[in-house]
1. Using the calculated result 2.8 for distance in nm of label points 7 Å out along Cα→Cβ at positions 28 and 92, pick out the matching structure from P, Q.
2. Comparing distance in nm of label points 7 Å out along Cα→Cβ at positions 4 and 172 across P, Q, which structure shows the greatest value?
3. Taking Rg/Rh (Cα atoms, Kirkwood Rh), for residues 20-67 alone as the quantity of interest, name the structure among P, Q where it is greatest.
4. Quick check on the output: 1.9 is distance in nm of label points 7 Å out along Cα→Cβ at positions 84 and 100, derived from one of P, Q. Which one produced it?
5. Compute distance in nm of label points 7 Å out along Cα→Cβ at positions 132 and 164 for each of P, Q and report the one that scores greatest.
6. For semi-axes √(5λ) of the Cα gyration tensor in Å, the calculated result is 26, 21, 18, so let me know which of P, Q that is.
7. If FRET efficiency 1/(1 + (r/R0)^6) of positions 116 and 140 (r between Cβ atoms, R0 = 25 Å, to 0.05) comes out at 0.55 when worked out from the coordinates, which of P, Q was used?
8. Of the structures P, Q, report the one carrying the highest value of relative contact order in percent (Cα under 8 Å, 6 or more apart).
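Taken together, the values in this text are just the output of simple stated rules run on the coordinates, not laboratory data. Not measured: the values here are computed from a predicted model. Cβ atoms are built from the backbone, for glycine too; each structure is taken alone.
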Structure P
Amino acid sequence: MFWRKQRKAWERLHPLHRQLAEEQRFSATLPAAEWAELATGLATHDQTITKRKWRLPPRAASVLVPVLRVLREDMEPGAPLGVTTDLRGAVVPDKGGELRGLQVRPPALAGSERFFTDPWLLVRAELRDGSVLELAVVDRVRQRRIRKKSRSGKIKHKVKEKPVRVVRATRRLPKGMAVARPAPPAPAWLAVTAQQKENGRTVLRATAKGPAHADHRVIELILTVTGELFRWTPPRRSAATPRRAR
């Protein structure tokens, strides 16, 4: 009976939701309104699906869901929103580069080094104000393996990893949109550039780089980086409130 209920709940999920639970990754472009169903399902996954093999990666609820909800607020329901996410982790074979040897000194016998590149969240959204926002969250990991021989003659293997996270946001403005450098300026750790194109459009870019240990602060970093691009343009005017009839 329990299994039948789980199966029915599983079959009611959005196809991308099921793919993320099974493969821990997906890539799709859908209307912004359709992502609302997926975001709701991901946020309540643990309440409806308890089977271990269908558990979602932690970043699905802590990062992907907030990003989808924030973007939808600035998009028309039918505007396209493209998302590519891979939550398998950085240290997997198909994300690694070539293995190269390291020069070592005794008591080390041998050493090797490998770099992994993990673009685990890529987003492209067409916003209501006519601009296009692109977001990339990439983890880069340097992994070193050292083989040593202890004084007792035992062979030991040591693995050391150094992860770095890069969050990059690009906002391509519609032609003629005003741009002004904000005050106060962005913090020193956040690099921002404004490029004027020949067609009269402006492209704003913001990049932040730091350690990749604090996953609970990823969404805060994403919002800070993308939010900086909106400080360079005037706020969107809200519709005028009709005057009350006397």
Structure Q
Amino acid sequence: MSKKLNIAFIQANLHWEDPEANRNLFSEEIDKISDSVDLIILPEMFTTGFSMNAEKLAEPTKGKTLEWLKEKAKAKDAAITGSVIIGEDGNYYNRLFFVYPDGSYKLYDKRHTFTLAKEDQTYTGGKERLIVEFKGWKICPLICYDLRFPVWARNTEDYDLLIYVANWPEKRVNAWDALLKARAIENMCYCVGLNRTGGDGDGYVYNGHSAVYDVLGNELTDLNREDEFIAEITLDKNSLYETRNKLKFLQDRDRFNLEL
């Protein structure tokens, strides 16, 4: 069990609806990451941008991108996570992969499809939350619009790290900043939000603001927040549990069952 977790996340301008170009882009960026990193985080729909053109772009779960993720995880001896457009059994999913260094993987389908962009008319929402155990850390990976729904993220499993991968537009970035901080505070965990930059084929502009917050809502990253960059940061479980044990806020959380 490791008390430290070294993470890296890549804030990038995605190529619109061009999976091969994006895999090449991230291959180059991943090669720049130090060998000490344990977990690499990629954006939402990192092979295509936030596209509703699922019929054209969807790939099977065990398609090119999963194989690429496995290759990169093995080469860096690190876990990798990010979401991709997947077609399966006549449905389309905004599906997050969490790929371990040994090639095994876990899946999470985005629960809250973004109705404003009619994502709900193209993609089927997920029904189950994912809690990943990796190097002694419990990790909850979620996707973009999920950020607006605190009940879905509620820390009932005592997870250590909450991750949001996103294509969150510039016009609502103030909400992104505020909600990431709030999710860290209310769940007494580290919270990582990774957004993209640039523009997409539907005319939306993205300005990043990727960040990491600690259990008290302090931002741990000091970045040029709107440009493309790679960030590496070390998370400390001792610090997390010292604060939790001192304040004990999670002991007073509401108890409830979520009905979907």
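1. On the way: P: 1.8; Q: 2.8.
The value was obtained from structure Q.
2. Working: P: 5.3; Q: 3.8.
If we compare distance in nm of label points 7 Å out along Cα→Cβ at positions 4 and 172 over P, Q, the biggest value is for P.
3. Structure Q gives the largest value of Rg/Rh (Cα atoms, Kirkwood Rh), for residues 20-67 alone among P, Q.
4. Q
5. Details: P: 2.9; Q: 1.8.
With respect to distance in nm of label points 7 Å out along Cα→Cβ at positions 132 and 164, the highest-scoring structure among P, Q is P.
6. On the way: P: 40, 29, 14; Q: 26, 21, 18.
That value comes from structure Q.
7. Working: P: 1.00; Q: 0.55.
Answer by label: Q.
8. On the way: P: 13; Q: 20.
When relative contact order in percent (Cα under 8 Å, 6 or more apart) is computed for each of P, Q, structure Q gives the biggest number.
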